[in-house]
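Pasting the structures here.
Rule-based calculations on the coordinates, nothing more; no lab input. Just so it is clear, the structure is predicted and the values come from calculations on it, not from any experiment.
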Structure P
Amino acid sequence: MYIYTILSLLFRIFVLVGLGLFLKKINLIDDKIQQGLSKLLVNVFLPASVLVSASNPFEAEMVNEIIVTGIVSLIYFGLISLLFIFVLRKIPFKMSKDKQNVFSVLIIYANTAFLGYPLTENLLGSKAIILGVIHNILWSLFFFTIGISIIKGESSVKFLSIIKNPVTISAILTLIIYLSPSRLPAIINTVLTDIGNLVTPLSMMLVGATLSGTTLKALLRDPYSILVAVFRLLIIPISAIFLLKIFNIPELAYKTLIIMLALPSGSMVAIHASLFNKEADFAASSVSLNTALFAVTFPLILFLMNL
């Protein structure tokens, strides 16, 4: 069952990435269009897709699971961000500063929306979706502040960007609406769903468009792309399995968190690397490589977590 789910999702990813690459090659997507689509994705389509999550029905028995998921996700993003900013960035890698920054963000931030939601629902059921939403809200809060600051190479984090960023605003609104007795009107939710449905195809096509400047040989040759995959797909989820088992957290929260932490690097990292002109080829090739390797590593993670 889970093998079919993984393979079908990977098939969709590579078809969309391939389409984006083809469209860039024949110049239907040029650099100007690519930049414009990236801005639309970040500022319009993605916030809409996050807000749609607020329509999930609230269940009182899920409160403990939600709290635990939020605490663990907060600890994860906080500690791993500090680790890469203050420890790994001090190691004298043979990389440019920009590449080292993008390298760190590729490891920290997984593809929790496109891959995380469908995998969680297929493997754990619809109740786990809201836990995925909680994790993804914290993903957004950290990525659109600390993550983007790292990609840009800024020496300080501009927390004011939380107020200005549409994705983090929509994530906070999602949590407020979910915890309240009210829900968005059905017609608004339908429109948001229509807009949010553009996130998956557009983000994957933009990764493909960025990849048009590299080759398969280069994809497999860069040792740092392989190192990203080792951290992202093996070291982080396996470490989480053993740590979360020690603390004996609720089962649904445990399984949801492991799935979220076992995912390949987020396409949003490649999109923003392109947007800010910071090692875009390296970001896109790393996302593509560890997404392909995910088909091999994810069954191993499921075995280790006894799913």
Structure Q
Amino acid sequence: MSQEHLDPHLVQDPPRPVRRAGRNLPAAIGVGVGLIAVVVGTLGWWHWGFTLLVAVALSLGAVEIHHALERIGMESAPIPIVVGTVAIQIGSYYASQHPERGINAITVLVAMLSLTVLAALMWRLPKGPEGFVRDSAASLFTIAYLPMLGTAVPLMLGGDMGRERVVVFIACVVASDTGGYVAGVLFGKHKMAPMISPKKTWEGFAGSIVFGIVAGIVGVLWLLHAPWWVGLLLGVFMVVFGTAGDLVESMIKRDVGIKDMSSFLPGHGGVMDRLDSLLVAAPVAWLILYLTVPGG
């Protein structure tokens, strides 16, 4: 045996196994199953619970955006925004459930949004003029991005067949994500937006379109008893705006220099990493169903 084989300093350590997954898979599965159970349980049997769940998710998202913007010198007003977010969700859903009170849900959410903006601006006043516009812009961006877009959920839930509307909306976005992942892994070659989200491909987008349309048509026919073309329209728009929502959040993270919004959800990253597609697609889903399915 040669000296090379006997000298321990020349013996290389065996290669370490490459960790292919970028996250804790058991934690991701556990959190994912738990979230699905809570969503299904509340949406199926306790709509107030689902409304509170959405309010909490949007509030955590607002906190994540606050910390993300701090990295580039922008400071929003998290407390007024969180309080306003909860009030918008609860107030809008309450108004939709009690039309006999004479208060329209849209009137409530517009009033609450306006009060949230005013509260955020007043919150910043004591700190003086330096950076006022910058910090106010951070607050207004957060309000527009989270509670304003999120108002579509209580509007859908509060209408006739509200549960079914929300289920079809979520199903289309989830199907879009699933179809994009499957087609991207199997066939993905042509990058869609390499500077923003390097993993997205046009082949994956095509898979999203197919899965989204199928989910839309099946959901609309089965749950909403509306014409098939409503499902086609909903599926296409959910894919387009869901993908846009994902790209918007990716753009924010790239601008502030982070990979995940937070570690609120072990194995998944931040709440915004799960809400991004749903958040941007929600107002479009509400509008399409409001115009095409009676009782919205």
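A few points about this structure:
- Here Kirkwood radius over Cα pairs in Å, for residues 182-277 alone was derived from just one of the structures P, Q, and that gives 16.7; the source is P.
- Between structures P, Q, the greatest calculated value of Kirkwood radius over Cα pairs in Å is seen in Q.
- Source structure (of P, Q) for Rg and Dmax of the Cα atoms in Å, for residues 38-93 alone, computed value 17.2, 50: P
- Source structure (of P, Q) for relative contact order in percent (Cα under 8 Å, 6 or more apart), computed value 33: P
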